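Several structures are given next for inspection.
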Structure I
Amino acid sequence: MMRIAILAALLAALWLAGCAEEAPPGETAGFAGLGQEAGDFAQAHEGIRLSFPEDHAAHPDYRIEWWYLTANLEDERGEPLGLQWTLFRQALTPPDGRPEPAPWAADQLWMAHMAVSRGDTHRVAERFARSHSGQDDGQAGAVAEPFRAWIDHWQLATRVDTSDAPGDSFTELQLTAHQDDAHGGFGYDLALVAEGPLVLHGVGGFSQKSADGQGSMYYSQPFWRVEGEVTLDGETRAVSGRGWLDREWSSQLLGPEQQGWDWFSLHLESGHKLMAFQLRGGGADGGDYRSGTWIDPEGEPTALAPDEIGMTPLATQRVAGREVPTRWRLEIPRAGLDMIVEAPHAERWMDTSVAYWEGEMIARDAESGDNLGIGYLEMTGY
């Protein structure tokens, strides 16, 4: 098993390194290779109807996919914490080119990230695995019923007993992940309860990512109530707060010229939620491409067009040798929002195989300074 694990890590690292390389002169493939043409893989498009609980599971016919959870928490002392847990899947071959199941015939690579943040402390870990698309009990995977997404002992799994009444087991989950390190270890054991419905983004779950039409199937569960324990530097504290889980899959997520994105998820004090992003490049006029979803307290989504979102970086900080925008003006006129969204702590660099910035944000009214909410920001390509 150790040799298999090492091989999986090497394969994944080689693939990721290849994705991160610069394209040859005159050619581009988007950030981390996400602008590669779909080829013989299935492609996301408008008109695909999402189905639950089936779509909580993996979609091996598509090239890329993720289960992406962030949470804004407080401990029993009222001190804020942030966390991330993400499982990524990458298909190595299109459906027609898959090898027959065998110990060494992997056609899917898996990568997971976890992070715990408090104050200036930010701990990050990464894992790799491989599987065959027909497996549902390997080193990593994701199945719909009963729901479970995992890599080694890191897992997001249902707490619902569906043995007597089969159904969607995605409404109550348990997140468990721990990592040893030189600081005493970090991780979490958390219970998640959905207090609202799933939200489909874009048009029926198809989220366009460029003016040329590339995109992904994309839905979220932004209504998690989170309770449990978080360990940081060997100290364990009780925590509670709110979580946001994104699900996306595609085979060509970006246009080839798009080299990164800025993505916000916000829990507002009014009970509304906001998802908004810009992809740098790929707009109709050659500029940035923006999209988003305004979600009311009952979970009813309203798709936001590119011209309905104002997103302006106001200040940068130097993080990991890069100038990263950590203070933004975010305007959503349809919702009457004009906000300053700012990172209370800049040191949130994810020093993983494909590195990026991700951290907690505080939203305030641009005029009055009143607190409006909290959330997360992910930035890639810096």
Structure II
Amino acid sequence: MAQPPPAEPGMPEDEVDTPALLIDLDALEHNLAAMQAALAPTGARLRAHAKTHKSPVIARLQAAHGAIGQCVQKVAEAEILAWGGVDDILVSNEVVAPRKLARLAALCRIARVAVCADDPSALPALEAAAEGAGTWLSVLVEVDVGAGRCGMPPGPPAVELAARIAASRHLRFGGLQAYHGSAQHQRRPEERAATLAAATEDTRRTLEQLRQRGLDCPIVGGAGTGTFPLEVATGLWTEIQAGSYVFMDADYARNESPPPFRQSLFVLSQVMSAPRGSGRAVLDAGHKAVPTDSGLPLVWNRPGLRYAGASDEHGLLLAEDAALPALGEKLRLVPGHCDPTVDRFDWYVAVRGGRVEALWPVAARGAMT
């Protein structure tokens, strides 16, 4: 059940109930404009990834800054975005269950919908879902460009799958999905460049072989917040699928030459215990508020304070050459990984100048099907 919002418009930030998911609107708007400016001279288009924000509100803000559509990972996310007014959606993932495919095909009545495939045996179910809905589905061939997760091998296997899609009655070959997820968080710029050089060669070779087969490739999608300048510079990628750029997180901040975006997402937490003489304070944001899969959160703008450990509902705070905060004091935390952090909360509390300006529902929270 959705929880009541932790704040009201006009309220000072210090009165927001905790833990709460904050968006700094000035930083968010900077990030939207910065991505638009970065892509404008390149010809590449932004298909922003909604697995980060899970919000039709933010999707519409991205559209106002040039995004042509959204990516999602789950059919349920696609449904929520489509019902929220987003009319161009790519499920940048494989979907094989007939019931999920039927739901996806039904969305074609209100939005342009595409999905990925990486196995010829998946095509009959895709075809049946499209036929059952009286429509057609755009299908991108996912190519494994080095991430070692989903995807056909580049070259002939991917081309053969594309040809089979193009020959289907209710499917259309939509292009290639060529995303290297792990490259986003390689720390050194030269590591990311080397990884993307190999991915570029795989993608270029596959495109050339598609042309030799007479297959038009409308989309080459991929790229993320950590590598998109590299993909754009090749001239091969036509759609950039960055998601984290709107928020950023502590893990991206650990990259050398981190992306040129501001931290806009925070978890507001309160000191719930500060035992005298213990040398520690305890926050009310633990694992359930701030995931630690990509490391512990950082304490924002409080040098010398370190978030040192978490349990379910508690975050341990230690002071290094700084005074511990007092009981009841509120602190902003920078999450290690923005995507799963967002999925912990029902509401965004959008703040500007120390006051709450808006409340936005995290509409696709928990949308895993």
Structure III
Amino acid sequence: MVRGVYIHIPFCHQICNYCDFNKFFFHNQPVDDYIESLGKEMALWKDQLQDATIETIFIGGGTPTALSEDQLARLFTLIHTYIPMDAVVEFTSEANPDELTFEKMKLMKSFGVNRLSMGVQTFDQELLKVLGRTHSNEHVYEVIENAKKIDFPSISIDLMYGLPNQTMEQWKHSLQEAYRLNIPHISAYSLLVEPKTIFYNLMSKGKLSLPGEDLEAEMYGYLMDEMKLHGYEQYEISNFSHEGKNSMHNLLYWENDEYFGFGAGAHGYVNSVRYSNHGPLKKYMQTIDENAKPIMTEKDVTVTEKMEEEMFLGLRKTAGVSLERFEQRYGQTLYDVYGKELDELLQKELIIIEQGYIKLTLRGRFIGNEVFQYFLQ
């Protein structure tokens, strides 16, 4: 069953040094035409959308808040036109602190957006410059203040650690500032240097000084300890929330459920088929103008691949993978399929089996990617 919708807005006023998502510098781009293309794409999926029970919508980027108020209003109007909203319980938009004005926030709320995911990354001004971010800490504080004024339902921020030349003191400072905001959700990711990014080019030339693995592990350990002390539950490897404030949309991915993906470069998973859209704007929009879905690749997901995904996605969650749900979905017990792997991981104390769930141990969380490899053929 398809439960979610992801919508991609690929425009940015500033390209960050670490970002490898499909994005374009805003200036001189056909932004209005792109928004209309999004509406046409949703219309092409109309029958499947009407048959689905959509519970979560997530607008990502790029930067959705790079759009003007009029452009945002048009986008939300199209979303309400084509996506059945009756069952939607979580409607998230990503946001940049320096672009999310009071007026844009009020507009979003009026169209049903009830969760903001804000890219803060660090509260250290020098590290913000290194990352290529354009906001200041004051922008973040102002957004939180405005959100309180209009009683905005929920806000999450993203933080990053393992940044170039980042010290433990800088990481501790960013966390302390985050706790001061008193928001219900915080995501914290270690920096991954991806190909086709400025950081990757610098690293290739030996000009990017990153903390070592030991310091990065220390930062992650400190993160988990401090989140717990400040009342945040770790419900996934990189995500922490107050009770009842988990990201439902991201849980949909980790629970290996299906979702529509709309927009240039967006990915979707519908009727056991994973697909990706054309990334270049011209190709994406041209295909839609020809009344065809802008799909570039499609892959039928085999039962074996579904089981693999169930494991490496599900183990990211603190709750882990349900033995009962696995058997209901695939007609085989987890031990039938992965008995040897489970025994080895149990012996290495990287997983535990507890109340019908297989979960990463604390040690397993530190080397999650190594654990996930056990379930990939």
> Given that P(r) over Cα pairs in 10 Å bins from 0, in percent, derived from a single structure, equals 5, 22, 31, 28, 13, 1, which label among I, II, III identifies that structure?
Replying inline: III
>> Matching task: -8500 is the computed value of helix-only ellipticity at 222 nm (-39500 (n - 2.57) for each DSSP H run of 4 or more, over all residues; to 500). Pick the structure from I, II, III.
In response: II
> For which of the structures I, II, III does the calculation of mean count of other Cβ atoms within 10 Å over residues 73-80 return 13.9?
Replying inline: I
> Which of I, II, III yields 51, 38, 24 for Cα extents along the principal axes in Å, for residues 177-304 alone, as computed?
Replying inline: I
> Where does the value 6.7 come from, among I, II, III, when distance in nm of label points 7 Å out along Cα→Cβ at positions 169 and 273 is the thing being computed?
Replying inline: II
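Every read-out reported here was derived from the displayed coordinates using simple, explicitly stated rules and does not represent laboratory data. This one's a predicted model, so the numbers in the text were calculated from it and none came from an experiment. Cβ atoms are built from the backbone, for glycine too; each structure is taken alone.
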